[in-house]
Structure I
Amino acid sequence: MKKKLLLTTVGVMLVTSIVIVSLTAPAYAVTKWRYQSMWAPSITLWRPDKYLGDMMNILAAGELELQYFPGGTLITRSDEIFDAVSKGTLEMSTDWPSYWEGKNTAFGLFTSFPSWFAPGDYMIWFWQAGGLELGQELYHKYGIHWFPHSVTGPESGHHSIRPVRTGADYKGLKIRQCGRIQAKILNDLGASAIFMPGAEVYLALSRGTVDAAEFSVPEVNWAMGVQEVTKYVEFPGFHQPGPVSGIIINKKAFDKLPDRVKFMFKEAAMATMMWSYTFFESSSSVYMKKFKEKGTEFSRIDQPTLDKVQELCHKYIAADAEANPDFAKVAFSQAKFLKDIDQWRTLQVPFSYGRTPKGLNELYLKLEATAKKHKVYDSVIDLEKTVQKRMEKQDFWKPGTPYVESPITPK
């Protein structure tokens, strides 16, 4: 009897142990990735990068684990990050799309092209008007999957040793400037555009290597110390009116993820973009006061100069569209977005957002003709129709739709 009772007890314990193990042990191994920010700790644009990483570790707990590394930790040079992710040396990083213009000029359109998209324009275009799909299409050519995840308000203008109020005031200035078209515009105004990493800006200003520099919004610029080595800053920041950063993921690694985790990435990127915009806009009011208290003087560029900048911007958009079908496709989509939303936005003035650039209609017609010439017009129109159908049906959860790459179905 005791032997029978003992066997029964052991059997119950074994069954209980199996049940406990099956409830607590993961059904599959957790995927572990290394995730590096584009930005060094001294450049506080890393905040959205860390925010997204923390969010994904919560949302995808038990399925994906991201180990976050500050900029410069694993890949020491920011210009090597793209290739590292493309080759799979690094699974995931953040990026500043215009840094890759040397690979394809179309990358520049996905982040703060001069005198072009404002933050609200980018957010609507990315998430509701085909911008996300066009971005992923471009990055996929290089073995990378991409999501926009951060946008700030328009950047401060150039922090300078002397005030800038007219186009003539730019003449002779040596200016640290990021962006291919931004550099061309400054050169047209008589300045000399010089590119250098953000970590070198303070030293270059203090030594007189450059007379002025741009980098980002007030909080970021303050953390870099530009208030200690410059006296003036001009507005508006026409060079980067809607700065966007993204996350880049090795495409082969991304394709192996469960569908629900792929979906989480999109949702986390969209949520982080909203967080970043609200955070940096809020902090800008705080740090503008700090700059003023420090003695920085604010000036505003006159309207004739801003009109000239707009003309130059459209000139270079049209030229790049002629030279590159990828650029033409993205630029036409963006111009069409601005044209289509113009009536609604104009009717809501002054309670509106963004802007319709002066001379847009003329540029639109040029881009429309160029898009047809490069045979990318139809694909943009077809994408727009797909997006409109998606909005009408509200089938956001349907597998295979452009809005959601994968269904959100529990495992």
Structure II
Amino acid sequence: MMPKLKSRMHAWVAGAVVALAAGAPFVTPASAQTKEPIKIGFSMAQTGPLGPNGQQALLGMKIWEEETNAKGGLLGRPVQLVYYDDQSNPSTVPGIYTKLLDVDKVDLVLGGYATNMVAPAMPVVIQRKKTFVSLFALDANAEFHYPKYFSVIPTGPKTKESFTEGVFQVASQQNPKPKTVALAAEDAEFSRNACIGARDNAKTFGVNIVYDKSFPPGTADFSPIVRALQAANADIVIICTYPLSSVGIVQAINEANYKPKIIGGAMVGLQATVFKNKLGSKLNGIVNYETWVPSDKMMAPAEAFFKKYQERAAAAKVDPLGYYLGGWGYVYVNMLGEAVTAAKSLDDDKIAAALRKGTHKTIMGDWSYGPNGEWTKSGMMQVQYHGIKEGAGLETWRGMSYQTVLTPASLATGKVIYPYEKAK
């Protein structure tokens, strides 16, 4: 085993008295077929800060499971999802995957949701030589270069830069062009990676970094961070955060009446209905990444899925729209299923070979794979929130009236409201 891989494994496993105190895995019922099911194992956040998004993904996966079994399964066998709640806690992940492979004897594995949950699974998966498809993990294979890793996140080849590149593109089109940028990042795997990309983008676009600091996960009071950003007086402010910090930052900038020219970038969580409901009009003016929006162009191939998802969401007590991860949860397990069919086998090498070939056509878009299992072309967007009224609810979030796609040009639905305070 490579020294780096070994050290990473020891680091993660050391803290992993796995939260399997929750007990048995969640096993969804297979169809009434007599053959032994093909077991697909994974961790998925159902509680903790990542829970609202992980719940969406899981419902999408369950819809795929039911549809697949109704059609006769894979390779003539039913499929069965076997999963554990990782509680949004990276230390639980290595033990979960060890149990899935050694105790539950799953045939295939998938990654959980988010960089912080996928990265600690990598050493276990690599040691077992399993094909591994991850969900919204940012550059998780950068250190490992594992040939059987495949990412489902539309970052493209410039993984780290993709989350904030659109912000710098929009800023560069303004007159006069913004000259300075401040970077604030949560000290976590995803946000560190996104902030590395923001630094690279600042250099590419000729913007001077005047503030660049991180803060610990679990921060409760964001007012000192916002005061420090105000003191730096940058034109552009890039925030790289996970959901609870994203919400806290947005609240703090509103309370401080802070008005840089552009603010946002890589804030996870603002895409979920629960956080949109919490923040409402405080979102106005924020420019932030998106991976999919319900524009006419993007909804067309996905309409039937979202109709089914939304009909079931209330009973499942999950995000009522599912736009952020419901559809992506469906397509990442579906892509694995299509690879199994193409390979005509459960052999991981053959499945990986099938995933490397050609273009994957899905309800969320089409892509192919390049080095390190990342997409050959980016599908990341930057949107700006605007015109949100107090009391805005589900019907607002269902459509496009409150958000404008700014980049890329091929998907743009309008122009930026600039500077930020004009959208307040």
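Read-outs throughout are calculated quantities, based only on the coordinates presented, and are distinct from any laboratory measurement. Given the structure is predicted, the values throughout are model-derived calculations rather than measurements. Cβ atoms are built from the backbone, for glycine too; each structure is taken alone.
Sorting I, II by mean projected area of the Cα convex hull in nm² from high to low puts I first, with the largest value.
Can you say which of I, II returns 4.4 when distance in nm of label points 7 Å out along Cα→Cβ at positions 89 and 385 is computed? Going label by label, the one that fits is I.
Can you tell which of I, II yields 4.6 when distance in nm of label points 7 Å out along Cα→Cβ at positions 65 and 185 is derived from it? Source structure for this number: I.
Tell me which of I, II gives -11000 when you compute helix-only ellipticity at 222 nm (-39500 (n - 2.57) for each DSSP H run of 4 or more, over all residues; to 500). Here the read-out was taken from II.
A value of 3.2 for distance in nm of label points 7 Å out along Cα→Cβ at positions 273 and 305, calculated from one of I, II, originates in structure I.
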